[in-house]
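Colleague: Dropping the structures in below, format is structure tokens.
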Structure P
């Protein structure tokens, strides 16, 4: 094993030990009261069951104090080791006209049932811990999320530095933020399935891979909404990162920016009612933009014009993504940091303020503390009065050591 693999193994085993300790011991004074589990969905179609199971396990592991970047690896490993018990041995192809539902009140508790046993077996060495996916350490990144003042958390995210986690040999990196509205169902669905759908695309052209993934996810989400009577939707701000380029795809008002030594610049144009092109498109579809309490809303409902889900709002609410391709390898010593965030961040901090936050962070911390950058930006958004759910991912396109060395 190399140093990265050893560090990954050590972090996994430490988290597993912490997860085992986090489970309450029954019949002791310290045991917490049992809380009835409410499945996040009524049923899951067979073609989504594996991805849903992985996401349920991932979220459960995070409640035990295991960070997302380790929970997602453990969740994939758990489902692979318990696929027989969970009846997930067979890969089921997505077909729009076929919907074989599995009762969520049975499936979800079954997924949760074996997690403690799995952690104990890994901790005792009865199950080998997951190995570090190939190229998992190719990017240094950090993330932060916060429910903030909202009654529920509808923001979700994906931070998959190598799709080898899903499909062996595919080392493409994928990062994404999903800002859900009217419920967390669609943002959760995207967090569970986007990287799986992306890894299943076989075309070699990255732009086409991203486009095909959006198209298939739109079909999957639409079917799920229709069959499960879901009314929620979600933005997507996604990035495929290579050594030379960043490929961005998005719907909605979550945004992306690039920090360099020259400042912070926004990389995309959000899909919002105040945009003239979006306004004209909506009117042409038979819709109307109505100001509600000083905020423009499509047909008086949504304050964004594109999303995945929101099937009751189509065609005014479009699911067609936009794309931007960015070269970053040609700008040497620019301290490139890609920032993806939900509108709760961008609505509270402008580019100059974020530039100042990052500059101050780099001036007052060491390279070993770089993982606190996303949390620092998020905390500042809260200080500035943000009340919405908050999600942010920072990807260092320039190695962290160089960012600090080139700061001046």
Structure Q
């Protein structure tokens, strides 16, 4: 018995392999070796079962035997709250991302199979929420990684049969035999009873629904040509198309967020608000910003402070400075050093010619989006006085000889 991967892999590239030592991931492990694909094993030990450490040892020994590098995450010292599966997924993919950065690869192989695909679809139908893709796609994007699922054409039993025929070692997770999780219940009481005809009927339904999603996305594609969404355009479309648009925008920004229909409805209501600036928390540090007719979904910027001891050329995450030839054209002199560059405080004031203005008032006059006001850089002299604030304008052209390039946009 042989397994043919549904995604063509590059033999000149190194991949990460998510490997639990279960039959699915061990099947993929064996196929990759036979196909001469270079990969690094990533294993997470949750210590949920008595044999977890033994599985880790067997996997390490097998990697050593095949001259394959392995990275292991021990979660025993990582606290968790709430739903274990959600926590475990977050921990797992954060670990994969770290491994990808360490080994300079952004491609992760996952051994999801056809049973997983159908289980996911049935759960999606039960929840009756908005779906960006039904079932599981062969390639998706999670935490900046290309997640590749090359075994979706095979059932779980077919992969286990492959292991048995080819003497591939694996361990069965007895925790999956309980019905504690809804996914397990579907697996044990619905998937296992599917005939071949019923399975094919479900797969056909999934393909049809995903084709409809593609058509819906094409319908609103013109709204996604810019880094912003525009309120005036979104007001003209239906709430369903708005929902599709938001999810397409999230996908374009590589943001892994699931939003309920009721939450999407609240975002839609915000389109008709008279407020110039609206910030709605979505997840973690990710916010929906609706500001002066534009919509942006992104991570909220973090505060910072930099000390510049002398004139020169500097590059930071938020801005670039080139004061190599001086900065007197920005009212900054040698006697002002060392400079501090940081966001303004709420009570800070700034002198412009003969009058003093609150920095916050100045930002409002600039029509600066609210999410930038908390992180827009100001320059203080050695005495702590604000001596320069970079200008914000949509059409502003900086004609200074010295360079101060803001990278917050």
Structure R
């Protein structure tokens, strides 16, 4: 029997929640979707799916999208969620490679301005993670049965800022409270922008010397190479002073003189093999009035809010380093997975490997001593991997920026191994 899509509104301690129980894509599991209205004026949209396996005991995963300002519904419909749509966006059907096969997943549109979320906007990662933390606490207040489950934070791209910062914030808050303790178990970052200072040093390598061949003429490659030291110097100044001006100056110079030279190739920044970006047909589906009603979504949907991105960049947020927060997680025995599709330019695998190699943490010697070795899935080499000190890196062959969209079988195996502490 399908569940009744009744609209439910409840007051929480300082906030309120309003939601429905959709039956889209996977009617076999409990779903909740709607809004938590935070005290600061933010109306955060979410869509939650219970695990198909054992929801009372399986872990609880919070998925954060990048941008900043992009909707997590992209991951729900095109990567790890139980939903898929055809190119015309006419319907939704079940994704057999959904990560809900082993974990409960909460897809959150944050900060305000992303997806269906509205209200007062955050202008920096630090502001955003405080609000995301509050959201999680209110969600657990509304649905306490999930509050003690093992808690994972997964995401991709600019969530390479959000995930380490939120993990660090949770550790700090857990020291201050026992009643609102979050059972943080791990973090995973896909093609993440975590440490631009380290990562930008590999952009020329990806554009001009990757396994897919150069996409730029030699003159442009030389320009990238020649401008990188000045870019790094400005990023170091940003890291030292932390001022908005220094971090914005670094962002502007590096963007114009290193990172964006790649765009002269006309190749996708998310997949070096093509000049075409992946489409987003799911937006046609989730903006249909009857679907909006079923998931209790209101207003205009913004797949990626350029205004949010501009606000973050204007505070120098892009240039700020979040690798120290990754080190903090590792030093507190929180395992971290860093994975990267090797056809992505935007947060390319060379840079992802590079910042992990440079990371200062207690298990650094063990990680650095680990050599890249073949990563085998179903008897075939699907990439390369290395691990040590709680940190795992995976290079995924023939995948672009959003790994599960390109390699769903391999991505599901990767996250299954990680959650289950298997190599």
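Colleague: To test your reading of the models, identify which of P, Q, R gives 18.8 for mean count of other Cβ atoms within 10 Å over residues 251-258 when calculated.
Modeller: Matching structure: R.
Colleague: For which of P, Q, R does Kirkwood radius over Cα pairs in Å, for residues 123-258 alone, calculated from the coordinates, equal 17.4?
Modeller: Traced to structure R.
Colleague: If Cα Rg over 2.2 N^0.38 Å comes out at 0.98 when worked out from the coordinates, which of P, Q, R was used?
Modeller: P
Colleague: If distance in nm of label points 7 Å out along Cα→Cβ at positions 51 and 235 comes out at 6.3 when worked out from the coordinates, which of P, Q, R was used?
Modeller: Q
We did not get these values from a lab; they are worked out from the coordinates using the rules stated. What you are looking at is a predicted structure, and each value in this text was computed from that prediction instead of being measured. Cβ atoms are built from the backbone, for glycine too; each structure is taken alone.
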